Structures are given as structure tokens and as C-alpha cells.
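Read-outs: derived from the displayed coordinates by stated rules, not from any lab. Because the structure is a prediction, the values reported are computed rather than measured. Cβ atoms are built from the backbone, for glycine too; each structure is taken alone.
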Structure 1
Amino acid sequence: MSQITLEQLTLLNYKNIEDAQLQFCPGINCLVGLNGQGKTNVLDAIYYLSFCKSRQANIDSQNIKHDQEFFMIQGEYDLDSHKEEISCSVKRRQKKHFRRNKHEYERLSEHIGLLPLVLISPNDISIIGEGSEERRRFMDSIISQYDKRYLQHLLIYNNAVQQRNALLKQETRPDESAMEVYEDVMDAHAGYIFERRLAFIEQIVPRFQKFYDSIADNAETVSLHYQSQLQNRNLRESLRQTRERDYILGWTSQGIHKDDLEMQLGEWPIKRVGSQGQQKTYLISLKFAQFDFLQQTLGIKPILLLDDLFDKLDTHRMNQIIRLVSSEQFGQIFITDTDRSHLLEALQQVQEEKKIFNVSEGHIEQTPC
């Protein structure tokens with residue numbers, strides 16, 4: 001199994017980090033410091049190099065240090081004994097430049113999937129607690145890493161939904177043929193999206209169950225189910241049958257943009273009955289399943305980012321997670337924590353190579369383990 005290793009990360013004016021050049025090990029890299037010092041910003045920069053965007057800020061210029069005019073991120077990777085240099089630079093009010101080995105991409109979508117990565121952060125709890133859009137985004141972000149056609153189908157489908165919604169909001173009733181144009185486009189692309197989501201969830205579920213049982217020591221019963229209108233109806237017919245209702249609503253009520261994932265603890269939604277520790281265990285198990293699926297699908301171990309991993313978890317679950325991530329199943333790992341002694345105690349059982357960095361007010365220094 002191949003592995004991606006981020007060997008060196010260089011940051012200039014990225015959020016609160018003015019200048020940093022960090023050398024990482026292929027095992028476990030720990031970033032320790034109080035909240036708000038810049039630990040998560042380092043992980044966000046690594047995420048940026050994989051997905052061409054920040055996980056935290058939708059506007060690129062928001063990542064520039066407040067008193068500067070640009071930021072630059074550069075990563076030097078070992079990809080199956082092949083060196084790759086990935087860099088990104090952003091200046092205020094100018095176009096973003098994203099490069100692979102000093103050659104700029106024509107389309108950023110060409111880069112997605114080159115450096116597979118899985119991030120677990122406190123914000124991910126929205127996958128469980130928020131609306132269905134978050135759970136669709138979870139599926140879409142993973143499938144797009146290994147299926148370029150999926151992203152193309154999804155973009156065309158979503159555009160057709162937006163255009164149909166615009167017609168539904170018009171004060172005067174549009175021509176029926178105009179509605180049919182967008183409905184036909186939706187129908188033409190929805191099937192592929194549905195089939196790929198269904199196949200993905202079918203492969204994720206047993207992996208998810210395995211990880212949850214391991215972390216929770218088989219103490220609880222959880223489940224994960226894919227829900228889609230396309231499981232029991234024809235989309236083109238449904239769109240025509242609900243057109244009058246959609247005019248009243250002002251939006252499209254049928255389609256794969258209404259898909260969802262049912263997440264349960266026992267017989268009830270985990271977001272209603274699960275404790276914070278149970279919900280975090282569910283989320284971590286889901287992300288570990290994502291990791292395992294991607295490495296089997298792509299033939300390469302993704303980079304794993306674990307932000308504030310131990311919060312809300314009891315000691316037993318924390319130790320089970322450390323045991324899992326330190327196994328040969330995982331590759332290079334980055335962990336943030338606020339408590340150095342707590343982290344060192346958790347890592348005592350780990351024989352793998354590790355490095356610890358102290359982060360304070362945007363300054364980062366490697367410290368002895």
C-alpha cells in the first residue's frame with residue numbers, strides 16, 4: 001500500500017502564522033498549544049494543499065494575515081517515492097495561483113484526488129447535528145476525490161436545480177417547456193449521482209460499524225442508512241407531478257438534492273439521544289471508515305488530520321482511538337491538543353516515530369518528545 005508523506009510545510013502570512021518552515025515525520029506529528037494560538041491553522045494549510053481551499057474560510061483573502069497583502073503555502077511531499085511540490089499563493093484582490101511542481105493548474109478540479117486527506121475537526125459534528133445539506137456534502141466531498149465524472153454530474157445537476165428554482169420564483173408563470181428543459185437535465189444526471197452515493201454508503205457501512213464497535217467496545221448499537229427519493233420513484237415523473245406544489249413552495253421538492261443519511265443510536269436519531277461522547281465516537285468512526293474506503297479505492301493511505309481529537313471522550317475511548325491510528329492501517333497523522341502532558345500520556349503506547357511541535361501566538365517550534 002502506497003503512502004503520502006508531507007515532509008516539509010512552508011507558511012508565509014497564513015492566518016496568524018507569519019513565517020514557518022516545518023519538517024514532519026512520516027508517523028505521528030503533534031501540535032500542542034492553547035486555544036487560538038495557531039494549531040488548527042497549520043492543519044487548515046495542509047487541508048488547503050489537498051483541496052485548493054480552506055476548510056474554515058470561504059473567501060481566500062480571509063486567510064491572509066491581517067496586516068499583510070498575501071499568503072503563501074508550500075508543501076513538499078513524498079508520494080510513493082516520488083517527490084511532489086504543491087504551492088498556493090493569494091494576493092488581495094488578485095487571482096489565486098495553485099501550482100504543482102511550479103506549473104499552474106488550468107482547472108483546480110484537476111488537483112482534487114492527488115493528495116487524499118481525511119480531516120476530523122470539532123466543526124464536523126455538524127454532519128450529525130445540522131441539516132441534510134451537511135451530510136450530502138460529506139458524501140460528495142469523498143466521492144469527488146476518486147470519481148471525476150461524479151463532480152461533473154453534480155455541478156450540472158445543481159445548476160439545473162438553481163435554474164428551475166429561479167423559474168418557480170417568477171411572478172408570472174413561465175412556459176412549461178422551459179421547466180421541462182431543466183427537469184430533463186436533472187433527470188439525466190441524477191441517476192449517476194444516486195448510484196454512486198448508494199455504492200459508496202454500501203461500502204462505508206461495514207467499515208463504520210467495525211470502527212464504532214472497536215472504539216466503544218461493543219457497548220452500543222448504531223446504524224447508518226442512505227435515504228433518497230430515487231430509491232422508489234422516477235425523478236422526471238415526480239418533477240412533473242409536483243410542479244404545481246413547487247410553484248407554491250418556490251423551490252424544487254424532488255430530486256437527489258434532498259438525499260440524506262439516517263444516523264441512529266439504537267432506534268433513535270443519535271443527534272437527539274446521543275451524549276457528546278457518543279456523537280463524537282460516531283463521527284470519528286465515520287471518518288475512519290472514510291479513510292479506510294479511500295485507501296482501498298485509491299491504493300494509497302491518505303493523510304489524517306485530527307483536530308482537538310480527545311475533547312468529549314473518556315479515557316477508554318481515547319486509548320482505543322490511539323491504538324487504532326498507531327496501527328499499520330494508517331499512515332502519516334497530525335494531531336492537535338491543548339494539554340502536552342495529556343497527549344504524551346496517550347502516546348506512551350505508540351512505538352511509531354513521532355514529533356511534537358509547540359504552537360504559541362503563531363510561532364511554531366519542535367520540542368523533545
Structure 2
Amino acid sequence: MGAIQTAASNLPRHDELTKPSRLQQTLELAALVTAVGSYRSQPISIRLEPGQTLALLGGNGAGKTTLLETIAGFLKPLAGKVLLAGRDCSSAPPEARCIGYLFQTDALFPHLTVGQNLQFGRLASENLDTLLDRFELRDLAARRPGQLSGGERQRVALARTLAGDPNAVLLDEPLSAIDPATRPAMRDELARHLLACPAPSIVVTHDPGEALALGQLVGVMDAGELLQIGPASAMFSRPAGLRSAQLLGVENIWQGVVASLPGDDKVRIRLGLESEACWIETLCDDTHDALQIGDRVSLCVRAADLQLIAPGQPAPDSPNQLEVRLVDRTDLASVVQLRCRLRDNLDVLAYALPWQLRGWPLAPGHVLRLHLAAQAVHVLQA
């Protein structure tokens with residue numbers, strides 16, 4: 001009996017888990033191994049400070065939802081710890097963790113009104129008027145979920161998740177069920193609420209654009225392994241590996257060979273593996289220290305970093321002038337996507353603003369000039 005009492009006394013009490021100071025609201029995963037069925041993750045270690053948001057990016061089957069469910073207490077970890085406000089809650093039940101969780105489906109109770117949904121469970125003591133005003137839901141308070149649009153239902157679910165001063169916030173694909181026309185506005189609203197939330201939060205997504213818009217930190221997960229984590233801007237400009245670059249949505253990944261190291265912090269790379277190829281010059285950084293002439297590398301180039309040079313426009317006085325042939329163009333909402341080919345076998349994706357193409361009737365087969373700044377090229381060793 002004494003041993004049982006001792007083990008039980010080591011578990012956090014409900015009031016300990018639910019009432020940390022806002023300055024203490026941290027979420028830490030210490031070598032956490034998640035498991036469901038035959039799936040096992042690699043050990044995952046993350047620390048989020050109060051108010052910090054991590055956008056967790058990965059494809060289907062990466063283990064993102066399993067990680068959230070383990071943090072929330074719906075699944076038991078195979079190893080490692082989940083710490084809220086510095087306290088180990090790995091064995092605590094979900095209701096003791098006081099975590100706001102937004103499921104992939106909104107999980108609203110269809111027989112309850114919006115107001116009743118907002119005050120269900122841990123939010124029963126919340127002031128309903130305050131909640132309705134905070135999330136701009138007063139006009140919907142008396143309606144049931146079946147009477148709401150998809151965007152309205154998601155706003156209600158988001159309000160229920162963020163309200164009540166949770167210890168942490170977990171959002172699983174929060175925008176996946178929103179129609180494309182509504183999604184940008186809903187994403188901006190979600191970003192504002194997360195910025196104002198004092199609790200650490202994790203947003204799971206498969207969309208690199210959403211990850212960049214929502215996360216102060218971005219993590220890349222694949223097949224149960226956290227490949228990389230860091231500040232959003234650095235992650236998208238400097239992916240750590242080829243798989244990270246692909247998941248982060250780098251549009252152009254070209255193969256090349258280091259041709260020379262001319263000094264002045266420069267690396268000259270022959271683009272393509274055939275003998276007749278063009279050349280790309282990039283700047284050295286810490287990742288280039290081990291490069292040697294003849295090394296095969298991958299070049300990561302964002303489509304937005306390729307500058308279209310219009311007819312009659314002088315080219316920048318710098319290297320990396322690419323002459324490409326247009327394959328097709330696609331007019332998107334705010335940009336024109338140009339799919340091109342460099343020589344015979346190298347695909348190039350670039351963007352142009354609509355005003356840049358006025359009076360320029362581009363058609364497949366046209367030859368275009370593109371410029372690429374040396375600092376916009378990220379080199380990955382093969």
C-alpha cells in the first residue's frame with residue numbers, strides 16, 4: 001500500500017496542472033516516443049515557451065496527429081515525458097491537463113446551441129458574454145451547428161479551444177475543412193488569436209504556406225521523425241536536408257557539381273550533370289565548409305527568388321543569368337506561375353506579378369531570361 005501511495009503522490013494533482021502562472025506556461029517533450037498500432041516514432045524533444053507557436057509540417061502518415069493525441073493524454077507514450085509548466089503529466093488523464101484541443105473535425109455537439117457548446121466541460125464557468133464578444137459570435141449564440149457555415153463552425157470550435165486559459169493549445173489541421181475562398185481570412189483570424197494566447201501551441205498542417213503564416217517556429221516531421229525545427233524564416237530559406245526541402249515546399253531542387261571554389265566566399269556550381277551545362281554561383285556559409293571540387297550537390301531555389309527580366313530590361317550586373325524556355329503559364333490569384341525548362345531536362349518554376357506581363361503575350365516555347373541572386377541559393381550536399 002505504501003508503494004502505491006508513493007507512486008500516486010508523485011502524479012500532478014488536478015489543481016497543480018490547471019493553475020500555472022502565465023509566465024510558467026511551457027510545454028516540453030523530453031525524448032517522447034509515441035506509438036499506435038505498429039507505428040513507433042523516433043524520440044522527439046521540443047520545448048515551447050509561453051505564447052510560442054510551433055507549426056508542425058508533414059505529409060500523411062508522418063505521425064503528427066499521434067503526437068498531438070499523446071500530448072493531450074488520449075494515447076500513452078511508449079517512452080519519454082510530456083511536461084506542462086515543468087511538471088511531468090505523462091500519466092495524467094486528459095481532463096487533468098487542461099489542454100485546448102481542436103480536432104480535424106470541429107466535434108461540436110449538434111443538439112446544443114453555440115452558447116451551450118462554448119460552455120461545455122472545462123468552460124462551464126466561463127462568462128458566455130465575454131466569450132461571444134471575444135470571438136465575434138454573439139449573432140450565432142442561439143443557433144445549432146447544423147445551421148452554421150463551415151467557417152462559422154470552425155470559429156466556434158476555435159473559440160472553445162482557446163478559451164478558459166488552457167495550459168497548451170493543440171490544433172490538428174484547423175483549416176483543412178474550410179473552403180478555399182474563406183481559408184485566407186480564417187488563417188489570419190487564427191494567427192491573431194494564437195498571437196494573443198499566453199499558452200504554447202502546436203498547429204499541425206501539411207501546407208507550407210500555413211506553417212509560415214502561423215508558426216513562430218516550424219518543425220518538419222516525416223515517418224515519425226522530427227527532421228528539423230527552427231524559426232520559420234530560417235527553415236524556409238535554409239532547409240537542413242533534401243526531405244525537409246521537399247516538405248517545406250521548395251519549388252526548385254536542382255542537381256549540380258561543385259566546379260570551383262574561387263574564394264571571396266563564393267562557390268561555383270555546374271548545374272546539371274551533363275558536360276554542357278550552365279553555371280550557378282552562390283555564397284559560402286557554414287554548410288559549405290566541407291565542400292570540395294567534384295562534389296555532387298542539390299541546389300534549393302524558391303520560385304519567388306527567380307526574377308523575370310522583361311524584354312528591353314537590362315539584366316542585373318551579377319552572375320546567375322538563366323535562359324529558359326516557357327512550357328506553360330498558370331494565372332493564379334495574385335501571381336502568374338511560369339513553368340519553364342532549362343536546356344533539355346531541368347525544370348524551373350518561377351513566379352511573375354501580373355503587371356510584369358502586361359503587353360507581353362507569353363506563349364509556350366518563348367525564351368525567357370531569369371536572374372537568381374547568389375544569396376538566394378541554398379546548397380545541400382548529396
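If mean projected area of the Cα convex hull in nm² comes out at 20.1 when worked out from the coordinates, which of 1, 2 was used?
Answer by label: 1.
Consider the structures 1, 2: one of them gives 3.1 for distance in nm of label points 7 Å out along Cα→Cβ at positions 89 and 249 as calculated from the coordinates. Say which.
2
If we compute FRET efficiency 1/(1 + (r/R0)^6) of positions 241 and 353 (r between Cβ atoms, R0 = 41 Å, to 0.05) for structures 1, 2, which one ends up with the highest value?
2
Out of 1, 2, which one gives 0.15 for FRET efficiency 1/(1 + (r/R0)^6) of positions 201 and 265 (r between Cβ atoms, R0 = 30 Å, to 0.05) as computed from the coordinates? Mind showing how you got there, number by number?
Details: 1: 0.95; 2: 0.15.
The read-out was computed on structure 2.
Quick check: 18.6 is what I get for mean count of other Cβ atoms within 10 Å over residues 257-264, calculated from one of 1, 2. Which structure matches?
The value was obtained from structure 1.
Hey, relative contact order in percent (Cα under 8 Å, 6 or more apart) derived from one of 1, 2 reads 27; which structure? Walk me through the intermediate numbers first.
Working: 1: 27; 2: 15.
Label of the originating structure: 1.
If we compute distance in nm of label points 7 Å out along Cα→Cβ at positions 41 and 281 for structures 1, 2, which one ends up with the highest value?
Structure 2 gives the largest value of distance in nm of label points 7 Å out along Cα→Cβ at positions 41 and 281 among 1, 2.
Among the shown structures 1, 2, from which was the value 36 of percent of Cα pairs over 29 Å apart, for residues 169-344 alone calculated?
Source structure for this number: 2.
Given a computed value of -6000 for helix-only ellipticity at 222 nm (-39500 (n - 2.57) for each DSSP H run of 4 or more, over all residues; to 500), which structure among 1, 2 does it belong to?
Values: 1: -13500; 2: -6000.
Here the read-out was taken from 2.
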